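Below, each structure is written out as structure tokens.
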Structure I
Amino acid sequence: MDREYLIKDIEALTLEEVETMDHIKIEINGHDVYMVDFKGYFGFSALVFRAGHHLYYANDYELHHKGKSREELKKWYEDTLPNKLYSDEMIAAPIKDYHDGENKDYYLYNYYPQMCIDKVSAFNIFHNDAEREAFEKKIKDMYYSKIGFFYTRDKAFVDRLEELYKIAQESKKGSSNNYDYWVDAFKYEMFNHEYAISWEPDTATLSAFGLPYEVGYQYENNDYSKGLDYLFDALKFSDIQRKAYRDARGYVLSHSNY
């Protein structure tokens with residue numbers, strides 16, 4: 001491959017174009033994954049397609065895994081992409097653990113929407129009133145996806161994405177009283193929020209589970225003496241969740257190298 005590819009060039013590739021390239025193709029959870037050697041900066045990379053649409057947010061590139069051989073990269077893609085890509089049937093299946101549930105949500109927020117062709121991002125920066133008015137005129141007759149944060153005229157797509165999201169949330173319900181699930185969930189978020197060195201470790205961690213900002217603010221500034229149960233009450237935590245949180249906290253504090 002003589003051409004020097006930039007990231008925008010790779011992301012713009014269509015299925016038809018990729019199929020003309022020298023590639024290795026595998027199927028993962030209803031997605032077609034093409035491994036292509038772009039040489040240069042991006043090297044041997046994996047491109048993800050579903051129903052002919054390039055889900056380039058799900059792509060993985062050699063530049064993130066320097067030092068791996070081509071065979072090691074191939075195995076890496078084969079091993080890791082199944083944890084990122086979901087068929088509709090897998091969305092509906094009971095979650096295996098906390099990470100599986102989070103990955104499902106991430107897929108629906110970020111990857112699935114890339115199959116919607118006619119869409120306008122809800123995230124915009126307006127420099128003047130004219131730009132704002134032009135945007136509002138453009139989306140006037142469009143439907144808004146609160147899952148993908150975009151506008152589109154394709155109502156069926158918006159409805160399907162919302163339906164899948166509701167199904168994904170239903171798939172988590174079987175874990176609501178599972179002690180091990182919650183310990184795993186709390187440990188993950190505690191490490192993620194650097195619990196051992198955070199100024200406000202509990203409010204930071206529990207924000208990942210829906211703690212309202214005003215409750216966290218009140219706790220940090222006035223109600224700290226009320227203890228963790230003040231936060232747990234706001235979240236309507238069960239006894240299992242409260243025990244799991246405290247046990248997870250003990251584990252994290254004893255395994256943090258600070």
Structure II
Amino acid sequence: MDDGRIHYRLDLLVRVMDATTGRPVEDSSIRFYKDDKLVSGSGRGEGCYIFLNSGRENHLMRIEVYGFESRTMAVDYEKLEPQLPSVDVFLIPSEKIRRGAELRILRGRLSGLETVEALHPGHSATSIRDFDSKKRIMTVFSPNRRINLTRQYYGLLHADRSTFEVLDIKEEISDNKVRLRNPIQEEYSPNAPLCPVVFGQVEDDGSYTLAVRDDGKNLTYLVKYVVNGEKKFKKIDFHNLEGVELD
């Protein structure tokens with residue numbers, strides 16, 4: 001017998017962020033399209049939008065919001081956590097609409113390209129002090145007893161070999177401790193820097209876009225990209241992009 005209650009199931013959580021700053025994107029003009037059909041996402045703050053009772057069929061989602069380039073991505077539930085299926089979307093600001101500093105954008109196409117991201121070695125937020133692999137708790141140096149990690153993703157920089165590993169912060173534990181979503185995989189040096197990560201966009205045909213904000217200073221970034229499963233790294237000066245491409 002129906003008890004008259006309405007049941008809701010969270011079918012998707014979408015976190016929308018500015019690819020160049022890591023800040024959440026919250027705008028009343030944001031639009032979500034599921035396989036080209038407009039659908040409603042309920043805003044929950046901090047760039048989070050939820051979809052209730054929308055079904056869990058794999059689909060293409062397109063996101064459009066004023067001031068950013070549109071983004072289309074595949075939602076594959078086989079790759080998401082069944083308890084809380086969620087995806088992170090990084091939007092690149094539109095060149096036509098200036099939001100803050102001027103953009104420097106690297107575009108190109110590389111067959112087999114899967115992902116591209118970057119960090120500025122000189123923009124360290126803090127450094128690692130210790131890591132408990134069993135609990136996935138990372139202890140960092142926190143000047144003035146205040147944690148300085150305001151983003152979700154940071155790159156653990158291996159300066160001696162010009163590489164980095166992307167870390168996903170799940171939650172803040174204390175003033176100098178955070179829990180990571182996944183354990184640290186690579187060996188790191190004591191006091192290795194943690195730098196904000198800038199995410200690029202890659203299309204199915206290998207076309208890519210990577211944008212950074214120009215603060216008028218040194219813009220030499222360490223770019224990490226994966227081609228057919230192989231990790232590659234390259235230093236790129238975004239002040240001098242003529243003839244520069246990923247290879």
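Just so it is clear, none of the values below were taken in a lab; they were calculated from the coordinates. Please read all numbers here as calculations on a predicted model, not as lab measurements. Cβ atoms are built from the backbone, for glycine too; each structure is taken alone.
By the measure relative contact order in percent (Cα under 8 Å, 6 or more apart), tell me the structure among I, II with the highest figure. By relative contact order in percent (Cα under 8 Å, 6 or more apart), the leading structure of I, II is II. Of the structures labelled I, II, which one yields 0 when helix-only ellipticity at 222 nm (-39500 (n - 2.57) for each DSSP H run of 4 or more, over all residues; to 500) is computed from its coordinates? This figure was derived from II. Assuming 0.05 is FRET efficiency 1/(1 + (r/R0)^6) of positions 40 and 200 (r between Cβ atoms, R0 = 25 Å, to 0.05) as calculated from a single structure, say which of I, II it is. Structure of origin is I. State the single structure among I, II that was used to calculate log10 I(q)/I(0) by the Debye sum over Cα atoms at q = 0.09 Å⁻¹, giving -0.44. The read-out was computed on structure II.
If FRET efficiency 1/(1 + (r/R0)^6) of positions 64 and 192 (r between Cβ atoms, R0 = 35 Å, to 0.05) comes out at 0.35 when worked out from the coordinates, which of I, II was used? It traces back to II.
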